[in-house]
Structure 1
Amino acid sequence: MKKSILCILMAFISSAMIIMPTVASSSFTLNIFGNANMDDTIDQADINYVEGVIKGSNEPSNLSDANYDGTVDQKDIEQIKQIIQSDEKTLTLIDTANRTVTLKMPIKKIVAVTGDAAEAIRVLHATDKVVGVSVDTLDDATYLPDFSKMPSVGKWSEPDIERILTLEPDLAISYKSAASKYLEPKLNGTGIPIVALDLYRGDDLPAEMKMLGFIVGKTDDADKYLKFFYNITDAIQAKTSKLPTDKKARVYLEGYADLKTYTKGKGGDLACTMAGGINIASNLEGAYPEVESEWVMIQNPEVIVRLTSPSEIACGYATDDSMGFASKRKEILARTGWSNITAVKDERVYMLLYEFGASPAVPVTIAYMAKWFYPELFPELDPKALHQQYLDMQGFDYDLNTLGVFAYPS
């Protein structure tokens, strides 16, 4: 890494101590059989719990049958020991689609049917296990060069089943909404297991990344990611959670197309909420409804965040020209009748790469939004430095001080 980057990161780490907790917190259950005490990992505590189940002092939990044979006994203790040592022969889990899947371990060949799965695998330093990727991963060669020469397995919504069969993977990973719809009907009976992991939603990411860490044998790297995730979100929520509702920023999120917005539970909405904002469109009908310009004027948001992608406006890792962002922002500020909207009057209109809000990089989106929503609460928060930290964690050689267009105004 260049000396200048090291200096910047050292300065950031020093200032970040003011806003970041020393211990990251978690609030999920790792849905892998063997996690007998139903916490966020598999360790000695689970052995102790199963021993209690066998003795009759503990009630069996949903995950205490570690080897998934219908009985809690000494064999489950042996299975847990093997999972801890990463030498288990099978691993049974409940994925994000609530499907129970048993994998033959170790996993050596993975087909990543989504770009988010490919990125998450790189975060965990397990790219050597990937044998096929989606079209969108190949199209993002500047950011994901590790996969640029791998075989294409089509789109997440139109997977190339024939190519997947040819690659003979030990595992295929796709979205929760896509696994059962596009993969299961055609891979059923082939012996290729499918695990549904979205790997882009702020609410599910920690649990999914920890599960993926166990699947690929990279639990330490998963823990590093979780520490990064919670260091950001915990520090932000520690302050924004104290704000009364009438003091929280009311935000209009617009994405991919003019006047298209995000409702409750969508990626943009989750990031906004985790940053302490109130999404003014959260209760509208539909996933990504189109609203009237007059509706936005009546709602009078205090902040506007326009999310976009390189397919709409030049931005991201493959360009250094922010003119596209600047032009779009100027257009939004000049929309007919919008001059009286508080966000426009105060020039609190921001452009942001949407992939941040829908990928394992979502903590970076949350940091940007929190900084924009509450600059007085987070004077030391540096989203750009956190973005650089995320890239460095992956081993991706990219200098954000000289490359890329991700947020505007910066």
Structure 2
Amino acid sequence: MRVLVYGINHAPELTGIGKYSGEMTAWLAQQGHEVTAVTAPPYYPDWQLRQGYSRWRITRAVEQGVTVYRCPLYVPRQPSALKRMLHLLSFSLTSTFALLCLLRWRPQLVVFVVPTLFCALQALLYARLTGARVVLHVQDYEVDALFGLGMAKAGLLARFAYGCERWLMRRFNRVSTISTGMLQRARHKGVPGSRLMFFPNWSEVVRFQGVARSSDLLRRLGVNPSHRVVLYAGNMGEKQGLEQVLEAALRLQSESMLSFLMVGEGSGRERLQDLAQGLPNVIFAPLQPYEVLPALLASADVHLVVQKRGAADAVLPSKLTNILAVGGNAVITADSDTTLSQLCQDHPGLAVCVEPESVTALAQGIQMALAMPTVNHAARKYAQQHLDKDAVLNRFIHEVMRPMAKDAA
């Protein structure tokens, strides 16, 4: 089968959506499918175009058996609401030319990954012109995140954006997303239940199991190996509200054998480092290679999955899958009516779930997680049963292929 995957993020980005899109295309190619990706040069999470990639022209290369078209785009060093719009619009424009070049290729399946909805019309039109079936895969509800986090003011603009989103989503053959709460949002946006499909992010579960704590890695990152480690690893942006982590570290600095390790990049990192001045129990380290990730996660006593209240079911933290796979003790900030909270209620012991945007709740959650057993067997069991990469991707392809075969008949 010929498959086109269309989205702004892709490998070699190590975190977020790019990681999963890259792994999906590589997996499809390994299964014998002919796969093409239309994407951008890597820039996330540090919001800086990686060296070795063109800023001005569309390039084509074969990576892990996948033909990858990289379309230039504007990357703001300090993204604001307006700059993010320009960033997304620039990719929408340049990627349109790549799709025009691929009209003769005629895939059977187009997987369009959101964000960004600015490319939805192109994806729909391309599928119509080539006769392909088109799946909208929602990693983030960018409209909900934009207005829910207060990055843009509500009003006429919000009503227009939500109206466009509803109109576009109802025109895809299938709509998939990564959590039950996000599926429910799709229903509320007018997508018929018969078109919805659960397609969660995954983990290479075997890779993350049986990994030992690494004192050498902790030393290299600047952490005393004898300390207990509270780890935040991932993007340092606006969705997380990481200022609360620094305030929790301030409240817990009397715990002399406790260190907060902040690993990652992002638009908010410099500001967080400035705020952390004078906190000896907070250490910042750069984003680590994927090969190091199992040892990094296994070396933490507590993992932080922190988000602002408005992001709860608009985005689902991708970092959680590997935390569960390694058997880590996570503290999740989520309201009681969200998918993350429901997950913790349905699987007792999976993680500690606390109120978002509350430093007191976060500090108490950290202390609760520190009292848990070193290996979280409930988390590991859940990962084995629900998050295995091969099982998740096989289910997705089976579900997509089943209605295709029915339509062909």
When 1, 2 are compared on distance in nm of label points 7 Å out along Cα→Cβ at positions 199 and 271, the highest value belongs to 2
The highest value of distance in nm of label points 7 Å out along Cα→Cβ at positions 39 and 327 among the shown structures 1, 2 is in 1
Candidates 1, 2; FRET efficiency 1/(1 + (r/R0)^6) of positions 143 and 383 (r between Cβ atoms, R0 = 35 Å, to 0.05) computed = 0.70; producing structure is 2
If volume of the Cα convex hull per residue in Å³ is calculated for 1, 2, the one returning 137 is structure 2
Taking percent of Cα pairs over 15 Å apart, for residues 183-230 alone for each of 1, 2, the highest value is that of structure 2
Note: mean projected area of the Cα convex hull in nm², for residues 207-390 alone at 11.3, derived from one of structures 1, 2, originates from structure 1
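FYI, it's all coordinate maths here, none of it is from the lab. In this text the structure is predicted, and so the values were computed from the model without any measurement. Cβ atoms are built from the backbone, for glycine too; each structure is taken alone.
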